[in-house]
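None of the figures in this text is laboratory data; all of them are computed from the coordinates on show. Computed from a predicted model, the values in this text were never measured in an experiment. Cβ atoms are built from the backbone, for glycine too; each structure is taken alone.
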Structure P
Amino acid sequence: MPDTRSVKDYIRTIVDFPREGILFRDVTTLFADPRGFRIAIDQMLHPYAGRPIDKVAGLEARGFILGGAIAHQLSVGFVPIRKKGKLPGAVISEAYQLEYGDAVVEIHHDAIEAGERVLLVDDLLATGGTAAAGIRLLDRLGAQTVGCAFIVDLPDLGGNARLTDLGMDVHTLCAYEGD
């Protein structure tokens, strides 16, 4: 009998993590299953297959796992966008707001050449703050962000709408509404 599970079926929910009242969507169970992981990678890159893409940029940390696999499938380079202080060498930084404070992400100043077409990836889209900061970094380097791909969308938190308002093509595999 064929396996008819969707990507969402491979994701476990952990109640009250990292704090009470949160339903944490844990994609590590998806990553651990070879079929589930393959389905996710194939579905994430599908809208971009055949489109001109020069690099895939992944947001720390699960975006590295996804971005590396997608870059491999597209036969393009991979660029990490990391939390402040994690990259060696010269970087550019972008600050952004979190729910309870501020954060900073960085990229190597020479990771992207002006005009390169970049696909931005991560596991989860919530408020869109980290992704928007990543897009601003790519813009500052002269890249053309061709799209943003995520496994999970939490539409009630507004990230999808935020990125769409920035003119981004946003592709997600599943959504958890009301969370």
Structure Q
Amino acid sequence: MKTKDITQISVMIALIIVLGMIPGIPIAVIPVPIVLQNFAIMLVGLLLGGKRGTIAVLIFMILVILGLPFLSGFHGGLVVFVGPTAGYLFAWMLTPILISFINNLISKYTHWKNNFGSLIISTLFTSICFTYFLAILWLSWQSNISLTSAFYANLLFIPGDIIKGVIAVFVAQRLMKIMK
């Protein structure tokens, strides 16, 4: 791995940590707050691609497992991987590789190559459909609530995540030009 790759990975890990310092907005319906860290995860997937992005997120998760309070609300430790938000964390680990995979799939079968449309589709599908799928399953099991209740509770996050996804794509497109 080149020095440039290590530097970019380190900067993205720092971004994830910094956005975790912004307090989450609690939701009364479920014990999962609205956070900005998922914006950083989207940006990592868009900017670093599947391999380097996944490495960045995994290193971040290792730091969290070691007990560093880098998650929103200054949480950390192994306990967060069994709590109500663990489904989101597991999904985050796969987000960069899925964004990259879907974007490559779209560019293979269309004329879109890293354009706004393909990046929006790959980001929103991964960050909403895939992440919520895992999160809803985990939240239902961990909190002992029905899948339907977990699904409806997660609907509260969709408008904000769509906005975060669009902004992440916009920012990523601007930064991709600088990074090359």
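Observations on the model:
- At a computed 18.8 (mean count of other Cβ atoms within 10 Å over residues 40-47), which of P, Q: P
- Mean count of other Cβ atoms within 10 Å over residues 24-31 - highest-scoring structure of P, Q: P
- Across the set P, Q, mean count of other Cβ atoms within 10 Å over residues 88-95 reaches its highest value in structure Q.
- Given 17.1 for mean count of other Cβ atoms within 10 Å over residues 16-23, calculated: source structure among P, Q: Q
- Identity of the structure behind -23000 (criterion: helix-only ellipticity at 222 nm (-39500 (n - 2.57) for each DSSP H run of 4 or more, over all residues; to 500), calculated), options P, Q: Q
- Parent structure of the calculated result 23, 14, 8, given that semi-axes √(5λ) of the Cα gyration tensor in Å, for residues 56-103 alone is the read-out and P, Q the choices: P
- Test item: mean projected area of the Cα convex hull in nm² calculated as 10.8, pick one of P, Q: P
- Relative contact order in percent (Cα under 8 Å, 6 or more apart) from the coordinates reads 23; which among P, Q: Q
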